[in-house]
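Pasting the structures in now, so scroll down.
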Structure P
Amino acid sequence: MLLISLKELEHREHHAHAHNLLRECLKVYGIAYSEDTPMNKNDMGKPSLAEYPHIHFNLSHAKGIAACIVSEKECGIDCEQVRKCSQGVMRRSFTESERELVESLPEDQRDLMFTRLWTLKESYVKAIGIGVSYPLDTVGFSFDGENIISTKKDCSFRQYLIHGSRYIVSVCRLNKPQQ
């Protein structure tokens, strides 16, 4: 289940709002979620429900947007307002073909593509439970129309361009259980 909320909040309210989305998603599974719900964390700090190891979730929030995914497979989600293309981030975190893709676009389309690629990478590292310590330039993405093509074949990806492509939400679900 996926929930996305567009809502202008004070910065300190974003985290609680994302957890409210999680609470709503978990109701579908018959799980009552609160701040007292027992949680486990992996070595990198990714939380999971202690009493429901077969249910996986991930949260993301940014200015004006929050998103939550709950799945029976490991999953990750990232949401961002389209942001300025960063050459430094592209050098460190993008594959050569991704850099070429961004740079081949007209100037007014680069920020959107940069953010699309970045959120896909973030969703992947959140799904595998490692976070940005993962070498992001080792996972690559491209597009064939609406289809997302990834160098990681054990995952499925979806992406949502929201509010006139002002916001991007990317979702990754692992097709195989984590070892």
Structure Q
Amino acid sequence: MHLEDGRPENTEGRLEKEVRVYDFLDRLGVKYKRIDHEAAMTMDACGEIDRTLGKDAAICKNLFLCNRQETEFYLLLMPGDKPFKTKYLSAQIGSARLSFGKAEYMEKFLDITPGSLSVLGLMNDTEKKVRLLIDEDVLGKPYFSCHPCINTSSLRFDMEDLEKKIIPALGHEPAIVRL
């Protein structure tokens, strides 16, 4: 397993949503490294991938959340080793009774299936149904890592590019939270 520069030379056999991510990053002029791997469904399965991406990269838990009425949806980026407690987040965003959002909503709004959740899925949320939440500890690393909307590849790029190019292009103003 090793890092490659940029998009795969041949995108044949790759899902359209993955190729859209590479097109999006290339249009923005974001330089990125890519690693292809077996499907990574959990944080534990990401150990070797994380080591290859480097300790200086923010490796996040990406949580898809919603309120009890399933009318408000959130994508939370938080450090992979940090425990998640809904009460701390609920108070900060003014939404009581948060729970994990259903896979059907994740697919509908972000075109992502469970295990592949990524901030880059927000490029598919044209109706702005999902609110972006970022734990402040994610922003302290020089690099950011995520899936390109599929969990058989992972990307690493500059945190500055995430903050100054990618998030503005996604059109989802983040709320910075403290967990």
> Can you say which of P, Q returns 2.2 when distance in nm of label points 7 Å out along Cα→Cβ at positions 34 and 138 is computed?
Replying inline: Q
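Which structure, out of P, Q, was volume of the Cα convex hull per residue in Å³ calculated from, if the result is 107? Before the final figure, lay out each step's value.
Values: P: 125; Q: 107.
It traces back to Q.
Comparing structures P, Q by distance in nm of label points 7 Å out along Cα→Cβ at positions 106 and 130, which one has the largest value?
P
Going by relative contact order in percent (Cα under 8 Å, 6 or more apart), which of structures P, Q comes out largest? Please list the in-between numbers first.
On the way: P: 21; Q: 28.
Looking at the calculated values, the largest one is Q.
One of P, Q was used to compute helix-only ellipticity at 222 nm (-39500 (n - 2.57) for each DSSP H run of 4 or more, over all residues; to 500), and the answer was -9000. Which one was it?
On the way: P: -9000; Q: -6000.
Among P, Q, the structure yielding -9000 for helix-only ellipticity at 222 nm (-39500 (n - 2.57) for each DSSP H run of 4 or more, over all residues; to 500) is P.
Matching task: 23, 54, 22, 1 is the computed value of P(r) over Cα pairs in 10 Å bins from 0, in percent, for residues 10-57 alone. Pick the structure from P, Q. Please list the in-between numbers first.
Values: P: 23, 54, 22, 1; Q: 20, 43, 36, 1.
Of the options listed, only P reproduces it.
Rule-based calculations on the coordinates, nothing more; no lab input. The structure displayed is predicted, hence computed values, not measured ones. Cβ atoms are built from the backbone, for glycine too; each structure is taken alone.
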